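Novice: Listed after this line are the structures, all set down as structure tokens.
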Structure 1
Amino acid sequence: MKTAVLHVAFNPVTGPWSVIKTLAMAQEESGEYAGVGIGLITDTRWPGDYEVQWDALPLHRYRERMGGAPYHVQYVRMCLRRPPVAEWADALARETGAGRVVVHFHNAWVSGMFFPLGKAAVEIIPVVTYHGVNADFRGQPVRGMFHRWLAGRVVAGGGRLTSVDAENLNRAESVLGMKREWFSVIPNGAPAVSGRSGPALRGGGGLVVGHVGHLSDHKGWRIAFEAVERVRASGRDVRMVVAGGGPDAGEVAALAGRHGEWFRYLGHVSDPQGAVMPELDVMAMMSFQEGLPMSLIEAFSVGLPVLATNAGGIREVLEDGVNGMLLGRSAEALAGALIRICDERGLLRRLSDGALGSFERSYDVRRIAEQYHEFYGESQSGSTA
């Protein structure tokens with residue numbers, strides 16, 4: 001029986017949107033499936049430049065648009081009225097001749113808003129991926145109860161569970177009551193690209209440090225800014241580039257206006273892997289909490305070393321002194337690492353080669369697509385939780 005894959009998400013942005021696109025394209029190119037599609041429910045907060053990417057995807061595409069109500073209101077609405085996932089699965093089956101459809105959800109436990117699935121003519125195998133468990137419901141008993149109820153809907157609906165890193169599973173168990181043994185760990189992957197990072201390695205002058213991602217306090221962009229200021233004060237030639245959006249975007253833009261000779265803000269960039277990362281020498285990731293950041297995998301794909309905290313799934317991927325550095329979450333620690341890279345001849349090249357080697361061995365999206373193909377097969381045979 002031929003199988004098709006339908007990736008489903010509500011308002012996917014940054015990492016999850018990148019994961020969905022790259023995984024779906026790798027699966028389509030693998031030739032393993034009758035067809036691959038993406039079904040999205042989006043509201044007015046979905047970034048406008050994603051529309052261009054959406055229209056250009058050479059995949060089966062299904063879409064429903066909503067208004068811009070608060071997220072918890074959207075979740076309740078979708079629980080009360082069944083989203084058209086079963087209809088999308090039937091459409092994909094008709095268009096591809098598939099006898100079963102793997103419906104792969106990407107909103108972690110919040111995917112419970114899609115369950116129970118409606119009745120479909122085609123056999124549906126539900127898979128749910130946890131890209132991160134950053135929730136903390138202390139002092140919010142009602143909100144916590146609601147989210148645990150959503151997680152329970154996933155399990156009751158027969159969702160086969162994957163996580164992008166093992167660290168997620170500790171929080172899934174403690175916060176959501178979901179047992180570790182219910183999950184299989186399959187990391188994120190990124191497409192291989194021809195570009196290579198490192199303007200300093202190419203003789204392009206001083207060290208360029210980047211922050212790529214959401215601009216909020218828990219992502220640590222201010223720590224990176226302060227670290228670069230310290231290194232510059234020591235007389236070393238270091239510059240910084242920031243790409244991303246978020247609540248602190250206005251503050252970042254103002255800093256770029258005051259320090260334009262060494263600090264650039266690019267705003268939201270839809271393809272940081274191709275447009276930003278090759279122009280960096282190192283990437284700073286001073287996060288308080290993470291799953292397995294897609295930006296880390298994309299950095300490795302161009303040989304870009306990452307200087308990061310050991311938050312969440314980062315420490316499962318980043319080997320200190322091999323493909324980057326694990327640091328304390330402080331400007332002092334990051335500044336010390338940057339000074340070492342500036343002063344220690346050959347260190348940047350070794351870290352860059354290590355980052356690219358890690359990607360080629362473990363995180364090329366074609367390898368990840370193979371792992372999901374095996375997982376889907378196990379799910380069809382009923383051998384997973």
Structure 2
Amino acid sequence: MAAAPLPSPPTRTRIEELLSVSYLTPVNVRAVDRVEPWFVLRCHLDARSPDVPPSVVVKWLRDTPGDVRTNPVQLRTEQAALEFLAALDPTLVPGLLAADTASADPRVGFLVCEDLAPREPLRAVLLRDGPRRCAALLTSFARALARLHTRTLGRADAYYDRRSRLGPVDRQADVEAFLGSWHTGVRHMDDAGVPMSGAATDELAGIVAELADPGAFLAFSNGDPGVNNYLVDSAGDGRLIDFEAAGFRHALTDLVNDLYLPGSMWLTVGDPMANGVEEAYRDTLAPVVPEVVDDRRFGRTVTGAGFVFAAGRLATLPKMDTRPYGNHSRLHRVATLEAAADTAGRHRSLPHLAGWARTAAAALRRRWPDTDVDLSALDPYTTRE
């Protein structure tokens with residue numbers, strides 16, 4: 001069977017037509033710039049109406065073969081998410097100015113959003129200035145996540161009513177999206193001679209059950225939280241972006257990637273208990289979710305979410321074996337396991353899972369000699385590139 005045609009970027013004419021209809025005045029796209037690393041364009045506009053901004057950002061589906069972001073459903077999800085959040089707190093996200101997601105050919109859909117420049121990704125600022133100089137921006141990111149959660153608690157019905165108008169959606173699948181393929185990673189380690197003990201299995205089962213039924217912690221997530229998806233200026237005024245995988249799930253799962261454990265772009269991150277990130281998040285959320293002040297409950301859940309994340313990263317273990325010597329994707333798998341165990345140690349939680357993670361990391365270091373790196377000697381937010 002032939003592969004489905006890939007999405008393609010919208011033409012200048014289609015962008016002009018959509019904006020002209022949206023603003024009820026002729027709009028001309030004077031110039032177009034590609035904005036890396038995203039699949040977006042910055043369009044510079046000319047129009048007689050003062051309501052038309054000087055520039056906008058246009059986003060479409062990725063056109064890279066094999067990329068996971070080629071599903072038209074993702075654009076509809078982002079459209080619903082931005083519309084939903086604009087009504088709750090427009091300072092959290094870019095404004096959605098126009099959308100074309102109802103075409104008979106879903107591959108040609110696109111969104112037109114507010115241009116957030118001169119804000120830049122927090123990841124870029126961390127790489128340029130270092131984590132010490134970016135401490136206030138990291139806590140700004142943590143507070144933004146907490147604000148997203150406080151604004152959306154108890155509003156799942158409102159979001160899914162809006163989302164369902166654009167097409168079918170599975171609410172429970174959204175809740176469980178973070179759980180991903182942890183079981184595959186655990187099985188790979190079992191095959192590698194690192195089985196999970198009964199006590200560790202029980203700890204993991206308890207965490208999985210809690211994340212699948214968040215209770216008071218059910219809140220909205222963009223589905224891909226991380227410092228590359230937080231655009232911020234020097235004063236800490238930031239916006240969360242990339243809502244293609246958005247949905248309601250356990251709020252504390254949003255803290256794992258890039259704050260407690262290294263996401264796909266990092267080998268190390270900071271210590272949220274020492275750099276103010278954890279305190280900023282919990283203090284912001286506490287007035288609405290008082291359960292977050294319970295140290296034992298918070299520590300257990302965020303630690304457990306870290307183990308689910310780390311195990312999920314092991315789902316591609318066979319592929320890692322084929323990578324060339326020195327490829328940091330292997331060291332990254334070791335780093336996530338060790339960071340999860342470190343989080344457990346700091347929170348004095350889930351000791352059996354911590355033991356499994358350290359044993360698994362040691363086994364992978366023996367399996368991959370190029371991972372013989374002392375991660376504790378690296379600075380926080382050391383990139384894997």
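Novice: A value of 21.4 was computed for mean count of other Cβ atoms within 10 Å over residues 13-20; which of 1, 2 is the source structure?
Specialist: The structure behind it is 1.
Novice: Looking at distance in nm of label points 7 Å out along Cα→Cβ at positions 37 and 221, point out which structure of 1, 2 has the largest value.
Specialist: 1
Novice: Let me ask something else. If Cα extents along the principal axes in Å comes out at 66, 50, 42 when worked out from the coordinates, which of 1, 2 was used?
Specialist: 2
Novice: If you don't mind, another one. Out of 1, 2, choose the structure whose coordinates give FRET efficiency 1/(1 + (r/R0)^6) of positions 109 and 317 (r between Cβ atoms, R0 = 41 Å, to 0.05) equal to 0.95 when calculated.
Specialist: 1
Novice: Any idea which of 1, 2 comes out highest on FRET efficiency 1/(1 + (r/R0)^6) of positions 29 and 301 (r between Cβ atoms, R0 = 30 Å, to 0.05)?
Specialist: Largest one: structure 1.
Novice: If mean count of other Cβ atoms within 10 Å over residues 85-92 comes out at 15.5 when worked out from the coordinates, which of 1, 2 was used?
Specialist: 2
Novice: State the single structure among 1, 2 that was used to calculate distance in nm of label points 7 Å out along Cα→Cβ at positions 205 and 293, giving 2.5.
Specialist: Value 2.5 for distance in nm of label points 7 Å out along Cα→Cβ at positions 205 and 293 corresponds to 1 out of 1, 2.
No lab work stands behind these numbers, since they all come straight from the coordinates. Bear in mind the structure is a predicted one, so any value in this text is a computation, not a measurement. Cβ atoms are built from the backbone, for glycine too; each structure is taken alone.
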